[in-house]
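K.L.:
Some structures to go through are shown next.
No lab work stands behind these numbers, since they all come straight from the coordinates. Worth saying up front: this structure is predicted, and the values here are computed from it rather than measured. Cβ atoms are built from the backbone, for glycine too; each structure is taken alone.
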Structure 1
Amino acid sequence: MVHRLLGGPRRTRVLVLTPTRELCLQVEESVRKYSKHAPVDCIPVYGGVGYEPQERALRNGVDVVVATPGRLLDHLEKRNVDFTYLETLVLDEADRMLDMGFAPQINRIVEQIPRYRQTLLFSATMPPEVEALGRKYLRKPVVVQVGRRSGAAKTVTHAVYPVPRHRKNDLLVHLLKADEHDSVLVFTRTKSGADRVVRDLSQAGIQAGAMHADKSQRERMSALEDFKSGKLRVLVATDIAQRGLDISGITHVINFDVPQQPEDYVHRIGRTGRAASTGDAYTFMSAEEIGTVRTIERVIGQEIPRVSVPGFDFGT
């Protein structure tokens, strides 16, 4: 894509849509990295930050726009961006965008860009909804598939810890204090749950930060950067962090709450064991979550070993 932009006029020719602000920034960073020796301009467009700098950059003209749907629609309504010459549309984490209810916004955006263009849909899982989206936006699409659909990374070691729901915090503290876990990403189902886990870890003397939608953009980026740098040993997040984020060196992913969708399990544990590195994925399973874990096992095509910790297993 960068190669095709070389030598062309200074106008917006590529649009990349992402589901989260963090992923928007990461994609923008990648575009700049890959086009380091090329005269290609890129701007991230997302909410939670100042509007005017984005408006000025868009009106001046930029080769690549990486955006979240909501903020981009704001600019489109004010005619701050011109997609007349758009050549390529990219939907990153397409299935997640549908999960988050972006389909109506994506439809409105697509209605305002050229009909004849290249369209690329990227997703680590490909549920029927994404295939339907592909049929709607693409003509005779080519499917490029690496590995098995909904397959878990082979570099990750899985384990399920049976534990009563009310003892999950205690088990997390126990594991983090008993063994060497260098860089741990913990997933909770709710934002309040993430804050509660961080509070309990901090009280136990374990450095942790939270990342979820109720945090300001500055707070979210600060927690993410502190985790990347090693200042924070544990990052507790909702599913906002399960897609696309490339953080090197994560040694453990812990599903504090079992994900409701099997595909989300695949995405969550994909934050570790990246680029041929190894990693561990722990899942805390209460008695009410046994059925959900079994569904995950059927989807990924493997049984996950149970690890009983004396004093914490709900069977003891």
Structure 2
Amino acid sequence: MGEAKRKAMLCQQGGVALDTFGGRVHVEWDPQAAVTPLGQLPFFIEFLKVSGLLDSWVADCPLKYKSNNASEKRDILVTLLLSILAGHHRYAHITAIRQDGINPALFGVSQLVSEDTARRALLKIEKSAGIEWMERHLGNTKKDLLSTPWILDLDTTVKCLYGKQEGAVVGYNPRKRGHPSHSYHSGLMANTLLALRVDVLPGNESAPIHSRRTFWSWFDALPKEHRPTLIRGDIAYGSESFLKEAEQRNQPYLTKVKRSPMVKRLVRELFGESESEVLANRQLFLNFLKNILWVLLGHLIDNW
């Protein structure tokens, strides 16, 4: 059901009952009230509860505490999730939602944690275990969509950074040269703008060779029926190392290639032209240009 139709239904009925982690709540829609970024959050919370996505995500989290006084794992993850849904992009912004007395209860937590607690919790998660945990649950949300034929677009993007941030290194930066940056190696589903995977690397690792190992590990983990019909990439992905990996997996691809002398020679051979024929044609063309120049020079001398 579309958002506009659901709004009209709520206005006519006066409200709707939703099942949340904090119990059953009654939601009413006020068309005259100011719009807030978390106004439709109860509907999303009901989706998380019915689907079981939040419970399985929290249960599989590799975060472990030994102290009895430590915060609950669910409190920390809900705090981070709620902060992201509110549009925050820094840990310090968590302070703005800590006084929320409604939404945390709908998520089934008693309180939200501080920014320092959330930061220290992420540091306790081992990197490889955390990546595997997130990729597994992200893959579960898209596996049904990948059952239809689709195209994978590969690209690298430079994100300029300000201040001291992890991985902020001076590298290839076409807009602000000499400025530190991150390099995003992304894989998108064509025509949908759906990001299937993103590797955040330092600014001096913009070449696809730096994300080749993680990309093919992710690709091999996909069931064969969920793999893309075609992989597309720009000239950076037209290297022998990348194309060789695709051919070993019988994966169709389409990339640009550099116009190196060997590539030009291969194209000529595919079109049936030998090296001697190309040189002969080039010499004929040069002789033709020379004759034209001599004729023009003769006319200039006669008119002079």
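K.L.:
Comparing relative contact order in percent (Cα under 8 Å, 6 or more apart) across 1, 2, which structure shows the greatest value?
P.N.:
The structure with the largest value is 1.
K.L.:
Here's a follow-up. If Rg/Rh (Cα atoms, Kirkwood Rh) comes out at 1.00 when worked out from the coordinates, which of 1, 2 was used?
P.N.:
1
K.L.:
Here helix-only ellipticity at 222 nm (-39500 (n - 2.57) for each DSSP H run of 4 or more, over all residues; to 500) was calculated and came to -10500; which of the structures 1, 2 was it taken from?
P.N.:
1
K.L.:
With mean count of other Cβ atoms within 10 Å over residues 65-72 computed per structure, which member of 1, 2 shows the largest figure?
P.N.:
That would be structure 1.
K.L.:
Here is a further query. If you rank structures 1, 2 by distance in nm of label points 7 Å out along Cα→Cβ at positions 137 and 161, which sits at the top with the largest value?
P.N.:
When distance in nm of label points 7 Å out along Cα→Cβ at positions 137 and 161 is computed for each of 1, 2, structure 1 gives the biggest number.
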